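*Asks:* Dropping the structures in below, format is C-alpha cells.
Bear in mind these aren't lab numbers, they're just calculated from the coordinates by the rules spelled out. These figures come from a predicted structure and were not determined experimentally. Cβ atoms are built from the backbone, for glycine too; each structure is taken alone.
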Structure 1
C-alpha cells in the first residue's frame, strides 16, 4: 500500500468564501445586512442557491426548496441571483490567489485549492499566505473567506469548514491521521447521507472505524470508492492541485418518498431539479453540451435519455426545454418513478467559451477533462 512517506509533503490551502452569493447581496444592499437572506427562488417556488448565516440559523440551506426555506424562516428575504456580479467578484478573488501561486484549482465561483509549496513570494509559510489572502479578500472585496491549510487536498477542504465563518484551521502532517480518526464519516468528501447510513449499518461511524476495515472489505461494500476511503481514513491523499481541472458533469438526483405516476407530478419534480441543477451550473462557472435525464422506476429499473447540442448551452431556458423534452420521451409511465436525475456534461469553462465567442473563433477551445481520481513551516 502507498504510504504518506512515499511522496513529498506539500502545502495546500483551500479557500472557501463565506455564504458567497448572500454575502455579495448583503454587501451591495445595506438593507439586507443582518437579516436572513436567500439567493434564488421565491416563497412560492424554486430552490435556494445560497443562504446568509442569519438564515442558516433557522435551518435554511442551499439546494433546499424555497417553500421549505420560507416555512422554516418566515422572515426570510428572497433576492434574485446576479451571477454576472458573482463571476466578476470571483475573478477578482482569483487574481489575489495568483499573487501567491500559479497552482490554483477552482472548484466553483467561491472556492479553490492552492498549492503553495513553492510560493511565488517566497514567504515560506502556508499559514502566513492563507492569512494574507484572507486579509486581501476582505480589504479588496469587503467579503470574508475561510481557509484550511494542510498537506493534502482532502484535509485542506475539511479544515476550511472547521472555523467558519471568517476563520482558519491548520492540520499539520503529523496531525492528519489522528484528526481523521475522530472525524464523522459524513464529513468525508463524497460520503452522502445514504453512504453514511450504509456505513452506520456496518458499524462505521468515525474515521477510526473506517480505518479498521480492510481494503478488501471496503471494496466489497463500496466498490470504486474503496481505495479513496482506505487512504482518506489514514489522512492520505496524493491528488495534485490541477490548474486546468474541469469537472466532467454537473447534476442532481432526487429520490421521492412516494413513487410518482402522474404526468403533472413528474413535471413538477423535474422543474425543481431544473432549478437546482441550473444553480449548480451557474455556481460552477461552466457551460455544457449534453443534457441527460435519469429515471429509476419503483422496481429499480433504470433508464437514461440524452440530448446534445452543437453549441454550448448557456441559458436556463434552453436547458429546461431540453430536460422537458427528454422527460416527454418516457411519458406516460406505467410503473411508478422513485428517482429523477438531471445532468449537464460535455463541459467547458464559461470564461473560455465567452473568450472564444469574442474572438470569433470557428471552433470551441479544447476541453481538458481531468479526473480527480520532513519538516515544514506551516
Structure 2
C-alpha cells in the first residue's frame, strides 16, 4: 500500500504525541484514512472506568456529546480490552455475534443511532490503573479489515503512537518519583488521582502505610474512598474542584484530636499530560487543639451542645453513633444538625464538616 500525504502527516505527528501540544487530530485523520473509517478517537480510562482523555476526528457532535456524557462507561470494547495486551488490535465484529450485538445496550442505543457498525481499537496501554487505545468507527463492517491493520503503513503508525505514549508515561513516572522523594524527606506522601476519585498512581510503602491509618482514604475497586459518607462526599468535591484548577485543602479526622492534612491541585503537564489529574499531597498527622468544640462555638456563634455535635461530625462520628454515646434521641441530634446548617449557611452536612475542619 502506497503511503499518501495524510498518512505521512499522521506518521510525523505520531512521533510528537509526547510533546506539550499533542497533534492528535493529524494522527486520527491518518487512522481514519487507512481504515476508511467515519471517525477516529483516542480514549483513556482510569481503573474505575472513568474517562481520562477523549480526542476525536470526524463523526457528528451529537455522538461525541452522547459518548462523553452518558455512554463511555458502557463502551462495547471495554470488556474485551481489559483482557487484551497492549499493542494488539480488537475488532467488535470478531468479538460479538449479531445476536449478542442486538442485546448490547451500547450497540443498540448508541452505535446504531449514530450509524456505527464496527469499532476497531488498538490498545496503547492496559494496566490496573489505566486503559487507553486509538480507535476507529465504521458505518459498514469490513470483514477484510485485518489486511489493512497488518499492512506496513498501519504498523508504522501504531508503533509510532505506542512509542510516543510510552515516552510520555516514562517521563511522568520519573517526574513523580522526584516529587515523592522530596516529600518523603518530610514524612509526607503524594498520590495521583483522576477527577472520578480513581487512584492513578501511589508510591509503594509510604502510601500503603497511610491507607492503613485510622481516618485515611482507602483504595476500593480502583477508587480512593472514605468510610464516612460525609467525608467521602467532601473528598469527591475537593477532587472535582482541584481538577478544575483550584487549589484545595482538606482535613480528614484521624481520631484523638489528629487529622490527615491533604493539599489538592491539578497535576502539571509533566505528570499528567493533557489529562485532568489531581496531585494529592498527604501531610503527616498533626494534632489539633483540644478546645476544638469551644473554638467552633466561638467561631460560628453556637451553643455548647451544637458545638459538641459539630465537633463530633468533624471527627467522622455518625449522628446515630453520637446519639447513642451521649444518651440522646437521634431526632434531637438531627434537629441540632438542621440548626447548625441554618446558622452556618450550609445546605449539606458535608459543608458543615468542611467548615469545621478548616478551623482545625
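*Asks:* If you rank structures 1, 2 by mean count of other Cβ atoms within 10 Å over residues 146-153, which sits at the top with the largest value? Let's see the in-between values first.
*Replies:* Values: 1: 26.2; 2: 13.1.
For this comparison of mean count of other Cβ atoms within 10 Å over residues 146-153, the top structure is 1.
*Asks:* Looking at mean count of other Cβ atoms within 10 Å over residues 154-161, point out which structure of 1, 2 has the largest value.
*Replies:* That would be structure 1.
*Asks:* By the measure mean count of other Cβ atoms within 10 Å over residues 106-113, tell me the structure among 1, 2 with the highest figure.
*Replies:* Working: 1: 21.4; 2: 16.8.
Structure 1 gives the largest value of mean count of other Cβ atoms within 10 Å over residues 106-113 among 1, 2.
*Asks:* Kindly point out which one of 1, 2 the value 0.45 was derived from, the read-out being FRET efficiency 1/(1 + (r/R0)^6) of positions 18 and 338 (r between Cβ atoms, R0 = 35 Å, to 0.05). Present the calculation step by step, with values, prior to reporting the outcome.
*Replies:* Values: 1: 0.45; 2: 0.05.
The structure behind it is 1.
*Asks:* Identify the structure, out of 1, 2, from whose coordinates helix-only ellipticity at 222 nm (-39500 (n - 2.57) for each DSSP H run of 4 or more, over all residues; to 500) was calculated to give -13000. Could the numbers behind the result be given before it?
*Replies:* Values: 1: -10500; 2: -13000.
Answer by label: 2.
*Asks:* Can I ask one more? One of 1, 2 was used to compute FRET efficiency 1/(1 + (r/R0)^6) of positions 114 and 322 (r between Cβ atoms, R0 = 30 Å, to 0.05), and the answer was 0.05. Which one was it? Display every interim value, and only then the final one.
*Replies:* Working: 1: 0.25; 2: 0.05.
Matching structure: 2.
*Asks:* Out of 1, 2, which one gives 64, 52, 50 for Cα extents along the principal axes in Å as computed from the coordinates? Display every interim value, and only then the final one.
*Replies:* Numbers: 1: 64, 52, 50; 2: 80, 47, 30.
Only structure 1 yields this read-out.
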